[in-house]
Structure P
Amino acid sequence: MAHEILAATNAVVTLDVALPGIVWPWLVTVNMWAKSIGTGIVFMLFMLLRMYPEQAGKLRFPATVAAFISINIFLLFTLADLHQPFRMWHIFVYSHWTSAIAIGSVMASAFLGLLTLLGYLAFKNDNEKFDKVLLWTAILAIPVTLYTASLMAQCTARELWQMPAESAQMIFAALLAGSAFMILLGGNKLNNEAKNTLGVVLGLSALMAFIIYMSEYIFGPMKAEEIAATIGYIKNNGPYAVMFWVGQWMTYILPMLLIVLSRVGKSEAILKLAAILALVGLAIVKHVWLMIPQLLPMS
């Protein structure tokens, strides 16, 4: 609140008070989860059309619709989390280009526009133009899925949310969610070779993301006392210990094991189970990583 206004300089002295409690609730978890699915679908559709054009061609329209719905959920929950949602138009009219949320909002809106165009082209069966627009959509999907990492890294006194680890996690989350969703969406439209490729992407994304989480879990406390205190919420029977490990097993460990079993046994059902676990577990993992730094008192 304004404490004093100096007439000579028109300077405003403000009292900066830390906000107690959770500032970013479960709404932000859904935000990040839906964004990972939407951008990941675009990545995987682009890859499949290059590697398996005949099979993936049938997925142009359903995949675009799924990505469109996911990005709208992402934008809806972003809007719901704003303290003044009816003033969101200020972001576009009075843009501040040093703000991650302003840049991200413009990119996400442009991304949604391209998805709308893709949906129209897929509906019209204009595959040539669709593939050209998809290229630019996939390129734009990279900064769209990364911008949340930059937003989190800008938060003061949040040592756990640091670049570039958060950027890597966002990319791997998109690849994991996109490959898992496309495994479920592909059904009979994709052959076994295409499904195995999606399984490899899912498994490798899970492995790399798990390595980063374990690196932060084990070595993070050596970097800063704040990280040690934050990690305490998921260590030694902390309040988020069970949820953290449930998320790690569901999202990363079990899907990796199931993918290996599906390749050995040539079982599509096991591969689909791995995809479902990864999608559900990703929401849990994201929620824990979002909550625990906010539990730490700022003083």
Structure Q
Amino acid sequence: MIKLRFELYPEDGQIKPYEHPFGYIFRGVIMEWLKNIKPELIHIFHEFEKVRPYSINCIIYNKIPKIDFILVSYMEELNNTLLQDIISTEKAKLRIGQKDYYIAQIQLEKINFEQLLNISKPVKNFNINFPTSVYFNTSMGDYPVRFPLPNLLFGNLANIWNDIYKNTLEIDRDNFLSWINAHVYTSAYLMKTVRKEIGKPRPVIGGLGNVSYNITKINENYYKHYLECINREFDHEYVNQDYLGNCKWIDILCKLGQYTNVGGNRTAGIGVMKYYPKKYLSENDLLRRIE
């Protein structure tokens, strides 16, 4: 996975509030870029029923005429194509809307998934800030869910992870979400709903703000039922290891989400998330065998 951060300044030196480009416009910028260098890759921007292998974020500065455009991609062919063009050409401008923007600087960060796994720890409670609105399309009704419920949040992030790690290090999504439903809950939130333009006839509406999540102590009833289903006796060591493993997966997926965004239209700058772990697990959170 790579993260490209473009530091942009308008050619005329001015950005008025009503001229700010929306995040979704950068999706078109990348499409136009690929159209000129490798048009056969444009299909990834239109694929339905698939996890799209990129995300977009846009940071607009109020006090200076500057925009940071951030593209994260985990498709190797897309990564190589963009990097090769950046290195081989003196790309100086991007056309955004009706304006040209100078590229003052391009920062490259390569995200190592092995390192992400190694530095992650079983988390106990944490905060997530959503600086752009977040929502989830579900099969439960005709309208999206505009609050990051634990099962929707981690179900979406698990889908993204499994798409990256096809057939190698996938999460058992169904079992993981059953565990989430039994152990993870929202403890506090301060959010509001906002409308966001995404270049379609109707804007999307999602939640914006902060949510705190807690993980309960080991739910013994959940594990008794789960172990019965797999024809296994209640085993303290197994339960502790499974609990620790799932708490670590939460830490991993939250760190992943800071790069990929989460929820609907994450490829248009929606669902940006910032993860703040507050407390990690200790020995006191585990079951003790009573002899």
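Ranked by relative contact order in percent (Cα under 8 Å, 6 or more apart), structures P, Q are led by Q, which has the greatest value.
To test your reading of the models, identify which of P, Q gives 71, 48, 25 for Cα extents along the principal axes in Å when calculated. Computing Cα extents along the principal axes in Å on every structure in P, Q gives 71, 48, 25 only for P.
If Cα Rg over 2.2 N^0.38 Å, for residues 218-281 alone is computed to be 1.48, which of P, Q is the source? This figure was derived from P.
If distance in nm of label points 7 Å out along Cα→Cβ at positions 154 and 178 is computed to be 2.4, which of P, Q is the source?
On the way: P: 2.4; Q: 1.4.
Only one of P, Q returns 2.4 for distance in nm of label points 7 Å out along Cα→Cβ at positions 154 and 178, namely P.
In this comparison of P, Q, the computed figure -24500 for helix-only ellipticity at 222 nm (-39500 (n - 2.57) for each DSSP H run of 4 or more, over all residues; to 500) is attributed to P.
Here Cα extents along the principal axes in Å, for residues 186-225 alone has been calculated and equals 52, 12, 8, so which of P, Q was it run on? It traces back to P. P, Q: which one has mean count of other Cβ atoms within 10 Å over residues 50-57, as calculated, at 14.8? Only structure P yields this read-out.
Among the shown structures P, Q, from which was the value 4.7 of distance in nm of label points 7 Å out along Cα→Cβ at positions 98 and 258 calculated? That value comes from structure P.
Every number in this text was worked out from the coordinates using simple rules, so none of it is lab data. Values in this document were obtained by computation on a predicted structure and should not be read as measured data. Cβ atoms are built from the backbone, for glycine too; each structure is taken alone.
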